[in-house]
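What follows is a group of structures, each given as structure tokens.
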Structure P
Amino acid sequence: MSILRSRRLESVFGASFDHVTANNIRSLVSNGVTEEFDLDFKRELYGNTDKAKRDLAGDVAALANTAGGVIVIGVAEDDQARAVDADGVVLTDTEKGRMLQIVASGVSPLPAIDIIAVPETFDSSNGTSDRDDEPARGFYLVVVPKSASMPHAVIINDAFRFPMRN
């Protein structure tokens, strides 16, 4: 069971976080869903630069410090923060572990966090994918409940920052 229960977000996705499929995520685009205080879209994976790592830590801390929520990685947004494209990203256990490590080393105290990989599904007449030689693609849901041990800080330039979403 997911660590976050949100009737609003479950309504937006059409399923609880444990049961979200790639089709549920693609429906965010067809329905023109916009980012909110508890929903954030990222087109690409967070990078390996210090700034990208701080961005991930800051986004997680901000959700934990506010009302909780989810970051959907693999969905692009337009200038009005509407979901406009759901190309997905490459899914690996290594990437999931890397994101967890970034949050563990960049946010204090460590908030509860769950990273759920949502793989793409492929239809094929024989029940197999014709893309077996390619890495799995799909989406990551970074699920963060509102924290009882807030505020959560991110260290930036030898100082603590306490991000919030609005």
Structure Q
Amino acid sequence: MIGVNDGNAYLADMQLGAHGQWLLQFAVCRGRSSRIAGLFIFILLGKLVGWLVGTADPLRLHEALVLGFHVVRVVLGIGQVLVTYLFLAAFLPRIRQRRLAVILAILGGGLGWVLLTIPQLGQPLEFYSPEAFSFLHLYSLPHLEAVRILMLGGFCVI
């Protein structure tokens, strides 16, 4: 289970978007907090889902928000793999090299596995942090995939 609390917070942000709000207000802040502009991917996704299924039935809306979250996660995951391939194509001339590099980039987490040989150092970062490991991006939070797509796509344009 990765990012459960974060995922629930993003579903709450989507709920705000479904009910017509554009700004976020953090419910977990002590006292009254001001509304801020942010996490537009979830606000816009909530607006789309709310427009498609309506907001009258809260259970139906919740199920649709969860489904929308995962659909966007899968679509952005495919996009992340494709943009990673395009980025690597700028450096690797052969198709076989590119394919191997994409597999390593998506499935590999770096050299953190070396830490497993020294138990006192604890678990490698890529075992539990989706921000550090592309494979966890594909199974966790869609905005991480979106950022990776924008970053690698930007490098391809430059």
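When relative contact order in percent (Cα under 8 Å, 6 or more apart) is calculated for each of structures P, Q, structure P comes out greatest. Quick check on the output: 55, 30, 17 is Cα extents along the principal axes in Å, for residues 9-104 alone, derived from one of P, Q. Which one produced it? The read-out was computed on structure Q.
Comparing distance in nm of label points 7 Å out along Cα→Cβ at positions 57 and 121 across P, Q, which is largest?
With respect to distance in nm of label points 7 Å out along Cα→Cβ at positions 57 and 121, the highest-scoring structure among P, Q is Q.
To which of P, Q does the computed value -8500 (helix-only ellipticity at 222 nm (-39500 (n - 2.57) for each DSSP H run of 4 or more, over all residues; to 500)) belong? Going label by label, the one that fits is P.
Given a value of 16.0, 57 for Rg and Dmax of the Cα atoms in Å, calculated from one of P, Q, which structure does it belong to? Label of the originating structure: P.
Since every read-out is calculated from the coordinates, none of them should be taken as a lab result. Treat the numbers as computed from the prediction; the structure is a model and nothing was measured. Cβ atoms are built from the backbone, for glycine too; each structure is taken alone.
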